[in-house]
1. Of the structures labelled I, II, which one yields -4500 when helix-only ellipticity at 222 nm (-39500 (n - 2.57) for each DSSP H run of 4 or more, over all residues; to 500) is computed from its coordinates?
2. One of I, II was used to calculate distance in nm of label points 7 Å out along Cα→Cβ at positions 25 and 89, giving 1.3; which?
3. Say we calculate distance in nm of label points 7 Å out along Cα→Cβ at positions 105 and 129 for every structure; which of I, II gives the highest result?
Structure I
Amino acid sequence: MHHDAGGWDAYFKVQAKYGYHIGPVMDVLLAHLKPLVNQRYRDMRGVVTAFQTLACLVLVASAAYRARSYAASDRELLALIYVAIYWLAPLALGGNLALYRSEALLLPAVLLVPGLPRATRIALLIATTVLTIPMAILFFRGVLV
């Protein structure tokens, strides 16, 4: 990076122009979940994307809990590491980053679903299926770009 862009921290300098910087993950996560508990931040986009983030949180936490019990295979552990990194990286950048785009990179998480408890799988299936309708509406209205 130093050779091509003139600085080892070129990526972070570019991201700083957009208001992104390495910061506390929990603050960003809670800010994205805020529309679920605070009326002032509640609009259709905020609620729908907050529910998507909550579904991802449940998926990652459930898979991590299962992996902790040493019941996960090597392939499941590799998928969990991938999912955790690709889910936490945008949260670590902070700012007003649209998580609904980066959460699409969590597709390999489907490898983890069969090992989850049945109730968790059913809840995630229902939640994500229901979320597709308002997400599609927002996308085709140009709200989610």
Structure II
Amino acid sequence: MSWVHIDWVLLDDRGTPTRIPLEFEAVFGTPPATFGLARVDLGEIPTAPSRSEFTVRPQELDPMDHVNNAVYSDWLDEAVLAAGGKEAVRAVPRLVRLEYARAAEPASDLVADTWPDGRDWVCRIAEAAGADLLRARLEPRLDG
């Protein structure tokens, strides 16, 4: 079972969802929110996380040349597996927390830094140049 709530989405010039620019607050003000933004706490980032490198593949793009959100979840699983988290990826039930920071461009070179945090696994996927795309946490429920 999953749950997603989207009230509205701001799109960039490619038609890709993007964050609201800080300049908007000065012009329009910020209404009080009744909810917290869905932020993923990466915790303490180790000095040498497991790193995997990959390129956005054509089959990961939808008809509008966007990386589908489900692909980010696949990338998380692949990164956790590569870092040794086979048991966590196969755990049922499990909780996956995904914070989409920005969209991946077609054919972009990406890096996934992944590390264990207790029984959880944490992953930061970024452009090779450094800009975060996804911050994620995989929380296996090994005790059911």
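1. This figure was derived from II.
2. Of the options listed, only I reproduces it.
3. Between I, II, the highest calculated value is found for I.
Values quoted throughout were computed directly from the atomic coordinates according to the rules given, and no laboratory measurement underlies them. Since this is a predicted model, take the numbers as computed values, not measurements. Cβ atoms are built from the backbone, for glycine too; each structure is taken alone.
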